[in-house]
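K.L.:
There are structures below to look over.
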Structure P
């Protein structure tokens, strides 16, 4: 699944939100390891996660749940790396795919709050943020109308659901731009500026990884820090929250970070290597270039660190937020002129629940959710179970059902624990 299907997967993953109840009565799976503090009040969630791993043949998962600013549940299920028998731990790290967009969105909003960036500023052209000579070869005059707000809300002018997502066409773009493969993020942007837009900016919603790649470059320029996207986000957003283990992923298995799990593509899910060798590579190890996708899908994290981040921007009064109330309100504002539930780095429903999901072909699936009742949770998997003969429908079925099951189990909690694992 290359380009067209890949971008459709990101699109579908982002809009899925089903809120209903599914009961799980099987409380034991003796062959699947479980780590982390046992929480008797949430035993049904244990059973649910074991059911999910068994039903979809997923090697491992990490789960964290926050209630009113307290981390009350943090557990690992199954195997982080099957070959070594290493179980998933509460602190295990995994790729978070498009949940990375929430981190980019929050960083942009922090720049806006600090007066370093205007959300309605043009991005390209002489008066734009990215007015550097390397971005001056522009084929479509409509590019000059693209604003930061457009990029945040996926209304910038690119429609990858038509069958092409440049973020994964790394060898062809590298060859076209005269750079070694795989193409980096800036080369991808320069290549796409030579191609006409698919629609007028601000007039349609189409999920765009390219748009968030560009936002990473906006952050680097607007911050005036001379720091890379990763270094700036860590220094200003993540490290002060104690989420200092988060980082951009490596491409290959030998590039794994400390405590990072392994990824298990469905057998046969291979693609031509991004390094231009002509050899086939597993999609999760050699089919993705995380430095080029850093600001739209590049981060790795534990569920605990993701929830440290979530509780610092959620608008609740239970823990201090790094964004003020007006900035949070702006961040969760959806487009006013088109129908879309995508605000600025978050999908926001009419009940003011926020979430983002992510998928990387068949090796990664993840979700981060903020409910309006003070419940927040994160789930990370090291396999995305897809029927490759019908990937889009099977993807939808998986996200629909596992989300129903997790939220159903959480809804059964009648007495919440009093502890806070953030402080341990």
Structure Q
């Protein structure tokens, strides 16, 4: 044989190893692409992204091109390696060639290109599509034959290959995407996006102003007291009721009363003329739905009622928006009138404080799927009305009851269990 024979075989093997590495890397790169980033680039007019997105719509055909090409190349490499082993070592070479070429192919044609493609899929997949697209045309008859048999086998297993793949994200998956965005999305924007996703988990009852904390106007009060309330109120809208908040009359917008309040004499009938019918909201309405309802009815305040129609409280558009953007303060724990930090690191909390407010202010994780207030949580846990100085543990939180009045827990000293673990 010509002395150039082994050199030719080595050159051909080297070239085929590079081709095999291309196919292996292309396969991993195509499958590792971020589909949402790819879709974004395609919509921005990125030609390579548009080409790749079109190819990925039929992954069976794409994989068919890659695997057919890779198998042809790998079989050719194995054949040439056997011929080279036979030339150099005779019969022993035919036994050694499969072992040596398998190791070489694993390193240079599988592990290395696939690892690179997994780390930088766009850098490999986009240029690779320029070669894979014409190869798809060349291999079309063979692809149809191979995929026809493969898809037939999948159908016997109950897999519908023609059904479009659903790559839509669930709310929990979207939450993970937002959390993993890191510096790509500012922290404040991340919190707002996550809060929007949380709206469907909370109901109107969770954030409403309870009936006993409602600020309103009893139309049966003396007219001078009503006028004083109207002039000094910090709220823009106030509920009107007769004798009891359960007997709701309407909602009044204080801006509409500006001219009326400038007059020396005002009567109750004139005030009632400026009121609008109450807008009632079921207490179990999810917040994301209530946000839409406010938009549809063009209202900003609603009266929350239970299943029997009894008034439970008030819900405003601002309350829901604060669930998304947060309270308009930088440190809820220090600014809240219901949470009082102590010198020893503990916190004295009003028993009527909502658990959601405590969790947001302190970044705690008190359970919110049952009672809505700290008092309710303690009563449910103990199953009776406790005495002062009673201590209990709920999850990772130690609670000491400081004051009980009118069958309610009025004040609680709370601390996280980690505070005790860090003490010497």
Structure R
């Protein structure tokens, strides 16, 4: 769809660029290749390097609120005064909404911070003739987009992911769901949850839009060069936080070692659990088999995928309710052609379909995880069959250009939201529930 006769779209992100959010970076790149003009509004300054090389491909202007109290007062004050002068009734309506929400908010300072940022966003959108605002994550970015919508009248939408859904108050999510012209989310599991907490919302306004994979960036298994025989390599990628379940993977590695399996395991990522995981590796005498490699750029990760014999990830629901959707790294490993073992948490069975595109184990069960891992290490032919099937599923359902076209169409023509442009979530839910049957039964 050509957008030459339409205003640009504003993307609202908590921080841009961010090393762990390649799925957003890929979506932005794809949007621009589809002809969309974008402005990126980052609530916080960018992360320090390293940055993914793909960041250099993005043409969109990046707007970051100033730091320092003098510059902040000047820029924020001017933006709010201009929005009040341009849209006095809308602005007062947004201000009244913020006052009412303060009365029930658990974090009033945060609420007013989002209101202040929204004035800057609304002014930028008005100045740049933005036609649509889209936020990623249903917490702070969506709150800013919602207030900016109230100030400016520009329609907004948002993509809900995982932590932002399950750690947010349902009442706040409901407000955003009812105000947005549409909502996208990256798993059918999430979509069903959002529909349950907002039963009065038209369910067709919630769309399943998977995180897309740019398959052109990955070599399939049958395209990779043959390697010399060596100890088999297990790869895991993810932040070192409780919901990733890395401690269960390390415990499973101890089980494999005790069973005489020859392997090495690399865990790529950074986070607050690094010291605890290193201590666990030491206690289990796994220092020669399990290493923590720290964060890597996407280019470095692709090399690691191509060197791996098996990709294993053990996500779990954390004590505070935080959980993954479908970790993007699983799809990336599949795109390269690496067989996958994962746990049956959240939306993971929508992609890792037990016995079809990968193997599943119950979460928090290192013995079961070790069993499924050993199955694939002992049976390379099964791994190759699962990897081929997985890449075909990626091609049909997770291709970056198709998923971004769905989202792009929704932004361009909100009225098409009711016409099933994204996948029907009831159909997908039925598919992944059927695919997950047997994961627990076959785990031992």
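We did not get these values from a lab; they are worked out from the coordinates using the rules stated. From a predicted model like this one, the values you see are computed outputs, not experimental measurements. Cβ atoms are built from the backbone, for glycine too; each structure is taken alone.
K.L.:
Suppose you compute log10 I(q)/I(0) by the Debye sum over Cα atoms at q = 0.09, 0.11, 0.14 Å⁻¹ for every structure in P, Q, R: which one lands on -0.59, -0.87, -1.30?
P.N.:
R
K.L.:
Once mean count of other Cβ atoms within 10 Å over residues 145-152 is calculated for every structure in P, Q, R, which label goes with the largest value?
P.N.:
R
K.L.:
Separate question: Quick check on the output: 10, 28, 24, 23, 13, 3 is P(r) over Cα pairs in 10 Å bins from 0, in percent, for residues 169-312 alone, derived from one of P, Q, R. Which one produced it?
P.N.:
R
K.L.:
Right, another one. Between structures P, Q, R, where is relative contact order in percent (Cα under 8 Å, 6 or more apart) highest?
P.N.:
Biggest value here belongs to P.
K.L.:
For the read-out helix-only ellipticity at 222 nm (-39500 (n - 2.57) for each DSSP H run of 4 or more, over all residues; to 500), a value of -16500 was computed from one structure; give its label from P, Q, R.
P.N.:
Only one of P, Q, R returns -16500 for helix-only ellipticity at 222 nm (-39500 (n - 2.57) for each DSSP H run of 4 or more, over all residues; to 500), namely Q.
K.L.:
For distance in nm of label points 7 Å out along Cα→Cβ at positions 185 and 217, which of P, Q, R scores largest?
P.N.:
Result for distance in nm of label points 7 Å out along Cα→Cβ at positions 185 and 217 over P, Q, R: largest is Q.
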